[in-house]
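Following are the structures in question.
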Structure 1
Amino acid sequence: MHKGFIKTAVIFGALSVVLGAFAAHTIKQHLSEDVVNIFDTGVRYQFYHVFALLAAGILYKDFDNKFIKWAGVFFIAGIILFSGSLYLLTYIKGAAMPAYNWLGAITPLGGLSFILGWLCLFGGLLKK
């Protein structure tokens, strides 16, 4: 078991619930549906990858290899880059600051991190 991954997953999981509630009860009243959908996508992908990070943390006990460790690192990076950039983009669009829309270009890097995390998880399961 990799306690660091599990602890991080727990924190990101709690944060997902808080952010989801924030979206449902606060930002939906102040922002357009398109902007709220951006935020919701960030929350959804964060929550999905909380489970992936938990899996990496639990699987590390029986599959103690660098691929499982990298999977966890990529899942964390993906949550920060993908979901984090979508949260920032929501703020930027809500505050009408179009000069910062370029921050949306970070999102694909987070998506790539998620993909690499899943591939590393697969590779780690093949290696005993």
Structure 2
Amino acid sequence: MADRLDPTLRITMLPRDTNAHGTIFGGIILSHIDLAGGIAASKQASGNFVTRAMREVEFIAPVYVGDVVSFYAAVLRRGTTSITIKVSVEAERGKEPRRRVKVTEAEVVYVAVDETGKPAPL
């Protein structure tokens, strides 16, 4: 069961983040999902984490230049060496302040690692 979704990261999308169609690259959003999930994982245990998997990312709405994109995170599961974080993404339209749309969500699995890169207990 997921903890409460906490606001973890907010980013204003800039022209440098766009593709040829004028919308934000999906890869930019994926990168921020990974950052937001990593922040949430680091609040659960000290040490280093690596991303093991990002599950079922489906984009349901575009993101435009000027949108403020918020990333919310919650712990779904906690194992011996891994933690699964749900990251939900929504955009507040730059041209329509206070109008929010869901963009996507993902489950991201992180593994705690020691100094040698081997899995370590949480």
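Taking distance in nm of label points 7 Å out along Cα→Cβ at positions 27 and 83 as the criterion, the largest value within structures 1, 2 is that of 2. Ranked by distance in nm of label points 7 Å out along Cα→Cβ at positions 19 and 67, structures 1, 2 are topped by 1, which has the highest value.
Taking -4500 as the value of helix-only ellipticity at 222 nm (-39500 (n - 2.57) for each DSSP H run of 4 or more, over all residues; to 500) derived from one of the structures shown (1, 2), identify that structure. It must be structure 2, since only it matches.
Looking at distance in nm of label points 7 Å out along Cα→Cβ at positions 75 and 107, point out which structure of 1, 2 has the largest value.
Working: 1: 2.3; 2: 1.7.
That would be structure 1.
Comparing distance in nm of label points 7 Å out along Cα→Cβ at positions 59 and 99 across structures 1, 2, the highest value is found for 1.
Every read-out reported here was derived from the displayed coordinates using simple, explicitly stated rules and does not represent laboratory data. Owing to the predicted nature of the structure, the values given are computational and were not obtained by experimental measurement. Cβ atoms are built from the backbone, for glycine too; each structure is taken alone.
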